[in-house]
Structure P
Amino acid sequence: MTQIETRPARPAAHARAGALLDATARVSPRLAGRVALELWRRPGRPGSVRTSERPVHDAATISYVDHRGRVTAYSWGDGERPVLLVHGWGSRASRFAGLVAALLDHGYSPVSYDAWAHGASPGPVRTILDHQVVIGALAGRYGGFAGVVAHSFGVPVALHAVSAGRVAAISGMGDFGYLTDGFCAELGAGEAVNRELRRAIERRYFDGDDGIWARFSVAPVPGRELLVVHDAEDRVVDVRQAEVLVAAGGELVRTSGLGHSRILGDPGVVAEVVAFLDGSPR
């Protein structure tokens, strides 16, 4: 697999934040972890529905799942052969518009939701276990999923919540620890900050459980078919994370020139994903 040899220079603000966190960690490691957590857990202002997404977004039936706040859910189609779509960090369900249209054309009924602090769902952000509850509620509402498509952070969420069947993982990570590794790398922060950030996450969200990094990482599952789609020029999730997913039984589709986000709406990728869900030769 082609690996990325260079990355774009970090924004100056990110570099300053990383240097400040490193300096804080030398004086008060726990404080550095708390500050890093505050930066890590904020996805930014919810993105709006793009003009190109509006027709598909407006055609959805909107419902809600009440779990630690009101989660906005979307469904399309006649309810036959439901397919779950799980968006990534800083994204929203409408980003799947091109895939939704293709799935409808093939007789599927897409189902998705905006995670807390994303799209139309208020925050704060919640954990992978809370996502599991919402996905379970949607499965109960629409029936067993004929397949799952996930992007970026949605990949570990989907793989934890749905244990079998066909799962397409686009631009995703297989190692749950990459959530902090990638964040600290983006800031240029060192190992001490990464370690304390992990501890802060464990304390705040998981009652101090340090086993979450292994438990929420991908592992082979009998009865699961996994399609891994990753771009060689992804600057958000390192392409080596695709290798982790492939090692757990995934089949790899390589792309080039699409990056982390544009890959989701690429017609070739959409066709690959639909063919995978259909069980058709690709």
Structure Q
Amino acid sequence: MINTNEILKKYNIRLSKQLGQNFLTDINIIRKIVDAAEINGNDFVIEVGPGIGALTVALAGRAGKVAAVEIDRRIIPALEETTGGFNNVTIINKDILKTDIRSLAADWDGTVKVVSNLPYYITTPVIMLFLESDFPAERMIFMVQKEVAVRMTSKPGSKDYGALSVGVQAAGDIKVLFTVSRQCFIPKPEVDSAVVRITPNGKYLNSIINKNIFFQCVRAAFSKRRKTLLNAISGSNDFELKKEEARIMLASLNLDDNVRGEELSVEQFIALSNIVANLTGHIEAR
């Protein structure tokens, strides 16, 4: 087990609030995360924000290969030390949001999984990056803020239902596996966390004509929650639709002019995006 305080002291590392650095120290939680991912030697695992490697080491002990993507170059020497006993770990000192994630596992013939204790400040962008890029993950295990886990599983009409809810639920099955106390981290964050599992299944995504249009529709609908869907769609620079075109489109779905994005189900967002794709002639991209 890695002694976090000793490693931080040895390398004179001061953790950055700006980078959301809260390092998981509870070995039982680490074991539960790896168990939830069902890691085996056929798996290529991508970990975002490995920090000094507590979870990385546990993943490397079971996986065929681990790619640990860490933005903070100050931490790299410590991460190299803690993972030094494994020849199946590749450390990548990059910003995950500026990385071609599909290239990371391009030459891997087995299954691909994503397992991460996500830095809080980039939780939603990272999750959406993997979902929107058609990344071929068999499953994704993320530790996120507890409130984010609630948003991911929220249903239409609830105050927590938003673009993240729709994006995640369109991608596959989402389940909150267990919660994690703030006491399990150094330094202690202000909120508790939760571990979630996303299992892509194609149930919805295969019925989407154009994924780019789908996510654009979702983002437009929730860009300003007080806006009606009619105004949000017709006012979006992505589509350049006239208000009357948007009104006819909503009517074809039996949706009222005053309906708002948070009232639509995942199925309705897909139907809406398919109409937009056909109407604008963007029917090829997947």
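Just so it is clear, none of the values below were taken in a lab; they were calculated from the coordinates. These figures come from a predicted structure and were not determined experimentally. Cβ atoms are built from the backbone, for glycine too; each structure is taken alone.
Please compute relative contact order in percent (Cα under 8 Å, 6 or more apart) for structures P, Q and give me the label with the greatest value.
Details: P: 20; Q: 15.
Between P, Q, the highest calculated value is found for P.
Match the computed value 1, 5, 12, 15, 16, 14, 11, 9, 7, 5, 3, 1, 0 of P(r) over Cα pairs in 5 Å bins from 0, in percent to one of the structures P, Q, and report its label. Walk me through the numbers before you get to the answer.
Working: P: 1, 6, 12, 16, 19, 18, 13, 8, 4, 2, 1, 0; Q: 1, 5, 12, 15, 16, 14, 11, 9, 7, 5, 3, 1, 0.
Attributed to the structure labelled Q.
Consider the structures P, Q: one of them gives 0.30 for FRET efficiency 1/(1 + (r/R0)^6) of positions 141 and 245 (r between Cβ atoms, R0 = 25 Å, to 0.05) as calculated from the coordinates. Say which.
Details: P: 0.30; Q: 0.05.
That value comes from structure P.
Using distance in nm of label points 7 Å out along Cα→Cβ at positions 101 and 229 for the comparison, can you identify which of P, Q gives the largest number? Please report the intermediate quantities before stating the final value.
Numbers: P: 1.5; Q: 2.7.
Across P, Q, distance in nm of label points 7 Å out along Cα→Cβ at positions 101 and 229 peaks for Q.
Can you tell which of P, Q yields 1.00 when FRET efficiency 1/(1 + (r/R0)^6) of positions 109 and 149 (r between Cβ atoms, R0 = 30 Å, to 0.05) is derived from it? Kindly include the intermediate steps, with their values, before the conclusion.
Working: P: 1.00; Q: 0.40.
It traces back to P.
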